[in-house]
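No value in this document is a laboratory result; all are computed from the given coordinates. In this text the structure is predicted, and so the values were computed from the model without any measurement. Cβ atoms are built from the backbone, for glycine too; each structure is taken alone.
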Structure P
Amino acid sequence: MSKIVRSSKFSNVFGAVAKKEDVYDELKITRSSWDSNFIACSTTMFAVCWEAAGGGSFAVVPFSKTGKWSASWPLYTGHKAAVIDLDFNPFNDNMVASASEDATVKIWVVPEGGLADSASHVTTYAQNLVGHKRKLCNVKFHPTANNVLASGSTDTLVKLWDIEKGDSILDFDGHTDLINSIDWNANGSLIASSCKDKKIRVADPRKKGSVLEALAHDGVKGSRICFLPNNRLFSVGFTKNSEREYCLWDERKMDGPLTRVGLDSASGLIMPFFDPDTSMLYLAGKGDGNIRYYEVVDEAPYIHYLTEFKSNTPQRGLCFVPKRAMNISECEVARGLKLGVKTVEPISFQVPRKGTDVFQEDLYPDCFSGDASETASDYFSGKNADVKKVSLSVGFVAKPKSTAVSFEVKEEKVLSEKELRDEVDKLQKRVSYLESEIAKKDAHIKELTK
């Protein structure tokens, strides 16, 4: 009986590692053992948690500044303890939020193109968000409402902030331990969390009593969560035997997972990343060199394994560049920034296709435009708005079909009879020489095989 192979336009997606000269090297990346990504990016730059002898700091690196970094590069150093997590404002490529062990979240505005090499360390922040009682775990900007930020802490609270006012407006509570991860759904109407108490929770924090929860993973190690389309939640964690697994949930019921799948027995926390434009799900393990990717569909079993990117270099963290920065002409559907011990390595995920002189509409549906759909006051008053989208066809540049632009046409010279005889004689001598060389090799082979 023949096996039916599932067809997918993403089945041949491959990961291409950046050339050495396009890698960011000699970075003094934090040595913290916290289960954070330690890196975040916008369409023009990335931020990475920095190693600091005292206090907390992070660096902001423009994509254009590749190669080795100077030890004297200016940093953002306003925190009193280590920076744990970072997130860029989706509506402002130059605004980044930093979460620290000093129990504060700070909002920074980065100059266009990043800091100059000669600049001094930056200690002046745009906003200081104070309200948590213990160290911060993570921060996440709202996907549609401007100036709304969520922060999770070891004080068991997720706080929702209006960063323009600098106020904590709402709390997402009910947790009994530190917050491992948080995520918004597509329009930001719901927020989900995974907690060290082994439970996942989902709620509209603007509505009291709307929290739904479930015991997700039995292992004592960390877990992560992210939203998928059509009212689904995806969680990753560990079993009692410390094996890695993932679960898919219906966010409306949470009485049990739709599916539970074991992955392997590696010890590193899985970091999930979902691309709503391609419906591809990327799973990268801390300490692993590999990145698995899947396609998410509406019918059971919902999640289909595609293939994986393999590397001998382990990753400490990972983030993905916004879709608006993709190289559309190369059929690039995603680009990850892989955080190593002292490097950040771009990995381009591409669909191999011929005839890329036209825009590939099936690979690039309209994506997030980078514009806010509502204000913070709109969101906190109970309103919801869908993500604003834009076509990527505007940024498409067709590949040239040939590197030769023009040819010089020369008149062919007519040879005389003597010139033709000389040319024939030359070619006959060449044939005789090649025949003698072949005969020598045949004789040598016969000698060896006796």
Structure Q
Amino acid sequence: MTLRIALPKGRLLIETAALLEKAGWKLAGYDSALRNYRLKSARFPELQIKVLHEKDIPIQVAIGNYDLGISGLDWIEELASKYAAERIVRIKDLGYGKGSLYVASSRIQKLTLQNLCQAEDTVRIATEYPNIAESFALGMRLRRYCVFPVWGAADAYPPESATLALVSGSPDTAMVNHGLVPLSCVLNYSAYLIANRRSWERKDLSELLHTFEMVALEEKPAEKSTVKFSENINLFPSGKAAESIVRIALPDGHAQKHTVAIFNKAGIQIEDYPSSSGNRRPKVKLEGVAAKVIRPQDMPLQVANGNFDLAITGYDWITDHLAAFPASPVRELVDLKLSWVKIVAVVSNGVPAASVYDVRKLIEKQDINYRVASEYTNLADKYARENRLGMYRIVPTWGATEAFLPEDADMLIENTETGGTIARHNLKIIDTLFESTARLIGRKETNTDPLKQKRIDNIVRLLSTAANLPK
């Protein structure tokens, strides 16, 4: 009998590796330098071990692709909040990876739970945990509410773009640093060992489970941190004062260094970006321009909804957005010619196919339900539909997508620079959908304030000139 377990990458990796080492699993390569998503245990040589993004593990365990998994309780609850009947058994609190989910507001809003419940206006909640946020809103009996799912950086949205943020953090450090005030603790979480219910009832998991019963990690003392209050100002004021202000979204993560480079080239200075303190409101040294730092994945929808006038994101995320909303008012303004990647269709090396046409013939011959895994869910759906990949199913992922082939998906829609990571995981590219670079995007506006439009045109001109200068 073959057993399968999903282990987390990211925030829980180091402590999970330490726990399994103490339990005598003898795993090779499960460390901060992780390069292979398939691992072997010297103690359990028949065990199939896969490393996935933590958010994906509860879903994969619930649908039966894995017998066991380790994930934070926050992502387990995110699944259970919407799908109460999902087949997950919570076996053991592993005692590490502790944190809390808080509902928080901006300090300048001066909100309380009581006046939230009495509010006549729509309460907007920005979060990575939309199902938990929905449960919170229903439990509080909010009169009108809207949950706005984001890929991350939810703490950046109040007060201008959201009333509340449901975020992971602590009330005395992380939230204060972002100018937030905690209103309610929604969940305390830690790492959990979970099992698929069918596996729990029908398979012998005792030998594996016994190793978890015998070990525990020493709890680390809480780290002391310095509280740094953010400026208590609203960068995007409402009313007449807001009409001429240009609101621009800047990317977080690895795209920051490219963004700084193109802005410097354009002669536009940005203060505190990237920020060592986690500040998401850097100062752009242009009059009448206010900036926030959010995830590039969220930018097309944010611009479409009118929360920002300009944003810098990848052409891949613009295309994914337009695949879902063809009539979106988002438009590309400048190709910044940075952060170049290819968006490709990928299959396992063992698949006898060199093109998507070959894949289609295999599907027709074998009459299978084809699974396409991707972070670009809208783009993947459009690609599978247009290439007639039979009765296909889209498998949403949050990263580590290469790990899904061939057991948990049949094709990936993925981004790559050199193709090296794809090849290292015994995969091959069979199609290139398009090439993607960073773009400046805006809205198709007809009634923009003249001064604001003048400022937008100036930014577009400066960045366009910089993008076309020789390297």
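Structure data summary
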| quantity | calculated |
| --- | --- |
| At a computed 70, 54, 41 (Cα extents along the principal axes in Å), which of P, Q | Q |
| Top of P, Q by volume of the Cα convex hull per residue in Å³, for residues 271-310 alone, largest first | Q |
| Structure (P, Q) behind the derived value -7500 of helix-only ellipticity at 222 nm (-39500 (n - 2.57) for each DSSP H run of 4 or more, over all residues; to 500) | Q |
| Top of P, Q by FRET efficiency 1/(1 + (r/R0)^6) of positions 167 and 295 (r between Cβ atoms, R0 = 41 Å, to 0.05), largest first | Q |
| Label whose coordinates, when distance in nm of label points 7 Å out along Cα→Cβ at positions 351 and 367 is calculated, return 2.1 (choices P, Q) | Q |
